[in-house]
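Asks: The data blocks that follow each hold one structure.
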Structure I
Amino acid sequence: MQAAKEIIVIGGGVIGLATAIELRLLGAEVTILCQDFQAAAGHAAAGMLAPQAEQISIGSMLDLCLASRELYPSWVQKIESISGVDAGYWQCGILAPHYTQPEQNAQWLAAPTIHRQQSGLSESIVGGYWYPADGQVNNRALLRSLFSASQSLGVNFLDGVAVKTIHHSQERITHLETSEGNMSAQHYILATGAWSQQLLPIEVVPRKGQMLSLSVPPEQWDHLPLQQVLFGEEIYIVPRQDGKIVIGATSENVGFTPQNTSQGVQQLLNAATRLFPLLQDLPIHETWWGFRPATPDELPILGTSAYENLTLATGHYRNGILLAPITAKLIADVVWHQQVDDLLAAMSWERFG
């Protein structure tokens with residue numbers, strides 16, 4: 001079967017952009033329809049690349065995440081070389097401190113070791129794990145880099161365009177009804193994250209996350225208090241190389257309810273300063289919120305759909321930033337080469353009946 005040359009990607013977040021770039025590099029004519037670029041979940045993330053620190057236990061999901069982490073260095077280099085915009089990739093490692101020792105203690109760092117690894121931890125920390133291959137990317141810088149790369153490659157990015165209805169005839173999408181009129185292509189990719197259920201009856205719902213950042217004074221940047229991510233039992237703390245420290249995140253089943261709340265911010269600050277007391281003297285730089293695209297089993301929905309010319313790339317929940325490289329590759333293989341990787345089997349929309 002001949003590859004579809006004209007492709008519309010619905011959704012302009014990190015997944016939509018990464019996939020559009022991959023397809024454009026293969027020779028496709030790609031248009032991205034984005035309702036609101038600033039609302040993309042990627043803007044609200046922390047940018048952790050943490051398949052091991054998050055202790056993902058489902059084999060297929062762990063395989064997907066590890067494969068994407070392996071792709072990250074070369075993928076980021078490719079995006080940066082096209083865009084000229086640094087994405088802030090940093091394989092800093094992730095330290096996972098614990099207040100109580102888990103039953104499973106393989107690779108366990110005892111208290112003296114973990115406190116040498118990171119000074120300033122709470123005295124209540126009894127040990128933890130060290131994951132040197134995990135790391136981070138500056139998610140906002142990554143989105144800027146992806147957007148610039150898409151523009152350099154000639155991807156048509158239409159911001160402020162809302163898709164209202166996906167029209168179909170039997171097993172094919174015929175056109176999209178949008179706020180700017182009807183639009184059509186040979187193939188379509190749904191990458192609308194938490195908003196996916198507004199267009200298709202698939203199992204994706206919003207899960208609100210509140211976050212904040214602290215600011216280390218510039219005179220301390222040469223000796224930042226943190227040089228690695230802390231992934232605690234209640235909180236994660238992500239140091240940036242520009243002196244910001246990102247703290248997150250709440251997980252709230254409140255639909256699309258906007259805004260930070262005093263309870264949410266207090267919850268984050270209490271958990272962060274309990275784990276790393278040195279943070280209590282740093283000024284708050286910013287607070288924000290976003291909506292993760294959650295599925296019932298917390299695995300993404302990737303690959304074919306009920307329509308032969310619509311491919312799904314949504315439901316990444318907490319791992320959209322991490323899974324961007326592998327998602328872009330796998331979806332491009334499906335759309336352009338008609339090749340379905342074994343990794344996609346467990347990610348099918350049909351698993352929910």
Structure II
Amino acid sequence: MSDQSFSFSNQTWKRLKKNTGALIGLGIIAVASFVALFGYFLAPDGTPNADLQTVEIQAKSPGYQQLFLKIEDKKLNSSSWLNQLLNGKASTFRYIPISNYSIEKDTLRVNKFIDEDTSIVQYYSINQLTQHQPNLLVSKYLVTKTYWLGTDKFGRDIASRLIIGTRVSLGVGLIAVFISLTLGIFLGSMAGYYRGRIDAVILWLINVTWSIPTLLLVFAITMAIGKGFWQIFFAVGLTMWVNVARLIRGQVIALKELEYVQAAKALGFTDSRIIVRHILPNSIGPVLVIGASNFATAIMIEAGLSFLGIGVQPPQPSWGLMIKENYNFIITHQPMLAIIPGIAIMLLVLAFNLLGNGLRDAVDVRDAH
């Protein structure tokens with residue numbers, strides 16, 4: 001069985017490599033996974049949840065540049081590399097937006113930026129500001145930031161929040177698909193292998209779940225277990241197992257009548273061993289296809305729930321939440337602030353759909369023989 005599975009995997013990969021769309025989708029997913037894993041090192045704003053707010057520069061267009069005066073705010077214990085990877089690193093500086101500055105002996109004169117037409121003059125001791133290292137004033141304490149994708153209504157860097165939000169979208173998809181596959185494979189296997197009353201009960205449960213609109217069911221589960229980061233994973237996962245269960249049930253019903261399964265029964269193998277070792281490995285192709293489809297669906301559902309305010313909660317970044325926070329700008333002066341996270345959702349969903357279509361063609365049994 002292991003040699004056959006290995007050969008099947010090789011044949012599947014060879015066919016998949018010939019599908020340009022699937023490879024493009026796989027490439028987008030690989031890049032998104034890298035960004036999600038190392039987001040806090042890649043994002044210009046590496047603070048927890050990319051939540052460094054500068055309200056004076058709210059709703060700025062992509063490519064906006066702003067000069068800042070950095071003032072040491074607090075001393076923090078150095079965080080470990082792993083903690084920074086998972087949660088980011090709090091900033092030890094306050095960033096004061098300024099429109100210009102001048103140096104007068106040992107005093108720094110700045111015009112604090114309020115808006116395009118207003119500024120306030122402030123004075124700072126250069127020695128106190130730089131901790132008696134005045135030569136570092138320009139290189140370390142006066143910095144220009146470029147907001148490549150603009151800023152949101154709180155003055156946060158949209159590019160950074162988009163990068164950190166990738167983790168939410170992929171995390172929801174991964175855990176939701178894991179839950180749906182685990183539950184669907186178990187119930188589908190039981191229904192297809194044992195039939196009879198067990199099959200009738202599971203089919204009834206499938207039909208009841210199927211009859212409830214997906215978004216409405218997610219609403220109900222979310223309201224029952226609460227709003228939040230982890231709750232949304234389970235809410236989405238518990239609504240997508242039906243497709244998997246129906247697929248696996250049909251596969252098991254067809255495969256359990258084949259000769260090698262009957263031979264395994266004659267040898268006295270247990271039902272669990274027959275299902276896990278002999279039936280399910282031959283159903284892995286269709287499961288991969290539906291897993292990719294469910295991944296795309298989970299991303300869309302999470303974005304929709306966050307947009308409606310019952311998904312991921314602020315200040316944690318989510319692409320759906322970013323659209324909610326900035327969609328008012330679509331009809332005013334900065335539509336790109338809401339369009340950019342929408343494009344990110346579209347690309348990632350498209351990538352999983354392309355991969356799913358490629359997998360469907362690659363595991364087609366009619367092409368395998």
Structure III
Amino acid sequence: MPEVRRIGVLTGGGDSPGINAALRAIVRRAYAVGVEVIGFRDGWQGPIEGDDRHVCPLSLEDVSGILYTGGTILGTSRTNPFEKKERDGETVWEPTEKVEAIKANLKKHKIDALIAIGGDDTLGVAHRLGEHGVRTVGIPQTIDNDIGGTDYAIGFHSALATVTDALDKLHTTAHAHHRVLIVEVMGRDSGWIAVYGGLAGGADVIIVPEGPPEGSFSVDEVEQVIRRRLEQNKRFSIVVVAEGARPRELGGKQVASGEVDAFGHVQLGGVSYWLAEELRKRKLPLTPRVTVLAYLQRGGIATPFDRLLATRFGVKAVEFALEGVYDVLTGLRGTAVEAVPLAQALAECPKPVDPELLRVVKVIGGS
């Protein structure tokens with residue numbers, strides 16, 4: 001393999017706490033062996049543009065003090081250099097002129113390897129660029145934790161801490177005012193945040209996207225839990241619902257705003273308000289109220305777990321590049337960080353919640 005002298009790095013998709021810790025580790029590991037690091041701003045828009053506004057060398061000084069900070073010092077976007085099309089009933093991604101722009105700018109800036117930090121969309125672009133001759137290594141980062149090939153992605157643990165803290169606080173209001181508090185959390189296709197956060201925060205009902213095609217939950221099931229608690233003289237309930245949950249009353253369709261991003265995803269949100277209105281129709285003696293955590297789940301400082309995970313991923317990503325191991329992501333499997341082929345990891349997306357966890361939710365009274 002050609003010697004690696006300069007590594008590029010970018011962060012794409014939704015942000016989360018822990019990204020900066022990964023950037024810090026990448027720079028420190030690379031500089032330890034005399035390799036330069038070039039940052040590309042605003043996700044894939046950076047190498048597409050390739051100008052001074054989108055390209056910035058990253059020195060040890062640039063990453064000093066960012067270990068615990070949230071967000072990303074490089075910025076992010078949902079830019080996609082490929083175009084989604086349907087062909088013979090299958091989805092295909094066709095390269096646009098932006099792919100050639102990326103290749104030209106990587107050559108211009110003498111980038112020998114490119115590390116992409118992000119979710120399945122960002123890593124999907126990295127994999128497809130590999131088919132066009134770009135040497136890439138992926139780092140999984142998403143609070144949804146739905147990327148295949150790794151037990152955990154950067155950001156999930158920090159989001160979990162935020163959700164748990166919110167539920168702890170909401171319990172006092174729910175109890176004092178005799179409410180049904182419905183908390184909507186992120187999770188388009190997988191309910192990792194809802195399950196982990198709901199279990200850790202003592203939710204009475206946990207609703208996730210996983211389930212049969214006809215829908216992952218029904219209002220009847222939610223009402224039954226609330227009325228059973230009332231019979232036990234528990235005059236409040238906490239409901240955690242993932243944004244991608246699919247009501248049977250809507251034929252298993254998700255509640256969406258109608259906006260579509262560059263990767264073909266319809267923006268979700270509003271299932272909590274829909275559920276609250278349906279519960280009001282049931283004439284419960286408890287008033288439903290809604291809290292949508294939204295971007296709060298992505299904000300704040302990274303937890304110690306995410307700082308450690310991001311640091312390990314950053315170090316390994318550089319080492320994979322130095323070893324000539326490309327078209328892979330850094331996957332945490334048990335206690336080891338392994339090189340997992342991107343094709344394999346992407347084929348497992350979205351990664352569903354472990355059925356054993358869903359069983360635990362059921363047996364302690366959730367929905």
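Asks: If helix-only ellipticity at 222 nm (-39500 (n - 2.57) for each DSSP H run of 4 or more, over all residues; to 500) is calculated from each of I, II, III, which structure is the one that comes out at -18500?
Replies: Only one of I, II, III returns -18500 for helix-only ellipticity at 222 nm (-39500 (n - 2.57) for each DSSP H run of 4 or more, over all residues; to 500), namely II.
Asks: Given that distance in nm of label points 7 Å out along Cα→Cβ at positions 54 and 206, derived from a single structure, equals 2.1, which label among I, II, III identifies that structure?
Replies: Structure I accounts for this read-out.
The numbers here are math on the coordinates, done by the rules we state, and not lab data. In this text, all values refer to a predicted model and were calculated from it rather than measured experimentally. Cβ atoms are built from the backbone, for glycine too; each structure is taken alone.
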